[in-house]
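Please treat every number below as a calculation from the coordinates, not as lab data. For clarity, every value in this text was computed on a predicted model and none was experimentally measured. Cβ atoms are built from the backbone, for glycine too; each structure is taken alone.
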Structure P
Amino acid sequence: MIKGNIIFIGFMGAGKTSIGTECAKKWGKQFLDTDQYIEAHAGKTIKEIFKDYGEDTFRQMETEALCSILDTVENSVISVGGGLPLREINRGILRQIGTVVYLKVSPEAVRERLKGDTSRPLLQGESPEEKIKALLTKRGPVYQQAAHMVVDTDGKTISEIIGELEQAGGAE
């Protein structure tokens, strides 16, 4: 049985926010998205933060957000940005906050789910398919290392994924 906070990590398009929102409703927990949290505190969108300050500043903002969440958030479902677990310090903080669930997704599923989405700074420009494959190859092992549990999301509905989490003890 997973107690306390549940944190969803994984690549963009894996379903972290969609699945997290539904889990929170079903399990009577609060929902928090770290990207929305950062945007609210910065007064800018993630895309604007990347453009105005660069990725390094945004990654530092993610770490600061996690530190704040660690001290204040209980009984919640948390969705984090796809790059947040890349910093070792963040992986440690995530595991302190609660149970980390890696929502695994294939490059093909990402491409299909994010078709036409222009809000993802790392997928802009030439060859988004190649960027997806390269980023997933790099990030997959990091997500795996950070997670307490892995759930493959390809070809599954949100209800099916929630069912898998419940079978694994995903709701208190």
Structure Q
Amino acid sequence: MSRIGKKPVTLGDGASASVSGQTIEVKGPKGTRTFTATDDVTMTVEDGSISITPRGTSKRARQQWGMTRSMVENLVTGVTTGFKRELEIQGVGYRAALQGKVLRLNLGYSHDVEFEVPEGVSVVVPKPTEIVLEGIDQQLVGQVAANIREWRKPEPYKGKGIRHKGEFIFRKEGKKK
């Protein structure tokens, strides 16, 4: 029995859900999100919570049970509180600036990197060395953070690059004479 799947998902403040067939739609103060589950699970909404049950005892049904519950919980979290990723930029002359929907990054290249921010993600640059990403879609926010980080990953010798806030970079000792 799935430990994750058997727990019901409680709807947060101001969130409402409706199920039609295998599609669930969750509305909240931050927006609306939908998810279509496989035919291996059944979703029901009753008195402020969403419960997911498997339709059989097959291995696939049990796998989809826990995964569907996690996806529905992420929908509810996204429309009520949203998701947030914070990035730090370290390095001499490395900085970020937001110009409309374009994030301009100075990362030590001969040119500035211009990153188009996709719809559904809001970017704030409180300091030139910090980037804050927010949105209701966890996958999209994480993917945008990964794409920005890909431009200059932290290197282990000086620690220069773009890292997640609080991320530890294992430092290496340089060459010795």
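Here relative contact order in percent (Cα under 8 Å, 6 or more apart) was derived from just one of the structures P, Q, and that gives 18; the source is Q. Looking across P, Q, the calculation of distance in nm of label points 7 Å out along Cα→Cβ at positions 79 and 151 that yields 1.3 traces back to P.
Comparing mean count of other Cβ atoms within 10 Å over residues 7-14 across structures P, Q, the highest figure is found for P. Work out which structure the value 9.2 belongs to, where mean projected area of the Cα convex hull in nm² was derived from one of P, Q. Here the read-out was taken from P. Assuming -16500 is helix-only ellipticity at 222 nm (-39500 (n - 2.57) for each DSSP H run of 4 or more, over all residues; to 500) as calculated from a single structure, say which of P, Q it is. Clearly, the read-out refers to P.
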